[in-house]
Structure I
Amino acid sequence: MPGSGFLMMKSQNLVEEKELLDLSISIVNWNTKDILRNCLMSIYKSTHKISYEIFVVDNASSDGSPEMVEKRFPQVKLIRNKENLGFARANNQAIKLSNGRYILLLNSDTIVLDGALDKMVEFMNDRPDAGAAGCRLLNPDGSLQKSIRNFPSLINAYWTNSLLRRLFPKAQITELVTSPKLYLTIREVDSVMGAFLILRSTVVELAGSLDEEFFMYREEIDLCYRIRKTGWKVYFCPLAEIIHLGGASSERVKSESIIRMARSNYRFYKKHYGSAGLILVRLFETTCSGRRLLIWCLAFLFFLARRSEISEKIREIATCFRVSVCPIKRYHPRTRKSGNYENSQLCNL
């Protein structure tokens, strides 16, 4: 075929360029200046054996984050967006520019412990069948943070929203893997939390990068799902550890967090289970939130001393109920001119 030699040579050159570095680190930031600084400092302090580059993709922060990066970490490759493009699209910007054999998606609200990145690169080197992997996540107090996830399915969606979950709390049918013993050894898993997700760059080229229709949440599960479908494996590796503070930029407004999670959840089911699967999941969630709303409204009537606490819970569950029954509309936060998305309407899903 004409030009095939040129294409082969170009492909080889790309591979050689990728091999110049062991790891490309992508950190998406939105108004987490102090936490981001600590994260970057921990990377430089804890990494000794590998070659790496760091991309910070700033989603229109107003807290001086990009200026801090430019001043304190001039070696970091800073990408400044004029608006909040979300987690997936921002990471894809860094992925396209990466020169590492492996790509690490790392949350800004993490502290990398000594040797963690060295160990994960070594792990990926030793596991040629690994398309992606996650490490052991710890809470700030040093306790284990559950980070292994089963793929969302109609079975675990029903289980999570039914009373059976209350009757059999130890059953491992839910999406989140909760048994501590499953976090002690290296194991093949469905997916891991996106706070720390190391990817083989050649696998990203094969399976595709993050789906930008997921503004926030579920994008790493969708990527792991596609990686597994191509025949590669996803691993959990407890040999490396990081501290994950959790929700530094996304949990400031709980109702918005619920809406975004639901939007991404429905996107996943529609994409991988079709319209019928999505309808079933929304039916499960509507039934569950409606039942819980009724129970908490009754509690509001009888427990006068706890009305303030109960009112907050009712508002949270009411948001879940409205999300489950409202029609889903196409929503592109990147078209908004402001970096602040806390004013979207509940039904604009």
Structure II
Amino acid sequence: MTIYAFLITMLVLLSFTEKSKNKFILKFTIFLLWFMATFRSLNVGNDTRSYYNLFNILHYTQDYTEMTWRFEEGFLFINKTISRYTNNFTIFLGIINSYIYMIYYYFIKNYSKNYCISLFLFITLGIWANTISILRLELAVTVVLTGYMMYDLKKANKLIATIYALISPLFQRISIVYSLGFLVPKRLSKKFIKWSSVIAIISIIILPYLMNIIGKIIPYFYEHYLYQGSKYLLNDVKLASVIKMFIYLSIFCFGILFYKSDKNKYYYDNDLALQLNMTWVSFLILFVSLRFNLLDRCSYFFSVFSIVLIPNTLRRMKLKNNRIIITLLLVFLFTLYFIIIAIYKPEWNNIYPYSFNFTL
């Protein structure tokens, strides 16, 4: 826990200084997180050992088509390509993580008004843990995020951005849902909130019937997600989904409160409006996932926007003392959440205790 305490303390202290938006601090912290994600032992992260075994198998296997029932073609292709040149698993992790962390670096750099708070949330909201526990999904998230940023920053047209979104299922099948992010409006409106809520309620009602139909069409889906004994059973409510649902609802309410408090000045802040809408969609998906908890992973792309929404909302506060008090309160709550999950629910991400390994 010492290494986490150091990072969190450093980021919190710097967030109150002029270095809160210092590019060197951003690069340095991203590098540290990359280093920890790359040089971790096989005991850190829920799926690390299974990815280690897969990488070693592919190093000695010419044909990986028989594995596509379990892993996506894009992920297998990357594994096989890297394994042609090395059998060192750490090098494999270093290459994959370099892309993932580069995208998160540019995301925070381009959209956050306080890098240190965003990095603090990157750790405490569990995104760093995701990069070592659900590597395929994080790869898919950052692929979609690449397309989104290229389009939003006018580096590419919408067609190119859409292609990125369509490529993402090659790394995690469920990430096709992230394509919906391009439909989320950049303006706050009661109409969007109302109709998205209606769709979520309808979805939670018809989900059991829809899952059965999908299971009949796609045997893989039934065999691995719907059979008795699967950890993704229908109507099996998971504590993690409930907690995350209330967290992102609270983040949305926090953001909307201060967005509306000074609407004459900020009403046309499209970036903040989009971040609020993305967080709202994340909450709705988590709400629907109470019916089928595998769906909580569909929320990950949308929930990423919370790490820039919170510091951007804090920056809107006119009174410095109020901003400091609320920031300290948020730091306390998110740090407490991180500690409780890391220590008392280690099976959720398996990031504590952390240990290095430089010999893989």
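FYI, it's all coordinate maths here, none of it is from the lab. Here the structure is a predicted model, which means the values were calculated and not measured. Cβ atoms are built from the backbone, for glycine too; each structure is taken alone.
Tabulated results
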item: Value 19, calculated as relative contact order in percent (Cα under 8 Å, 6 or more apart), assigned to which of I, II; result: I
item: If helix-only ellipticity at 222 nm (-39500 (n - 2.57) for each DSSP H run of 4 or more, over all residues; to 500) is computed and equals -21000, the structure in I, II; result: II
item: Label whose coordinates, when log10 I(q)/I(0) by the Debye sum over Cα atoms at q = 0.14, 0.15, 0.25 Å⁻¹, for residues 106-193 alone is calculated, return -0.62, -0.70, -1.35 (choices I, II); result: I
item: Label whose coordinates, when semi-axes √(5λ) of the Cα gyration tensor in Å is calculated, return 36, 23, 22 (choices I, II); result: I
item: Structure with the greatest value (metric FRET efficiency 1/(1 + (r/R0)^6) of positions 202 and 298 (r between Cβ atoms, R0 = 30 Å, to 0.05), set I, II); result: II
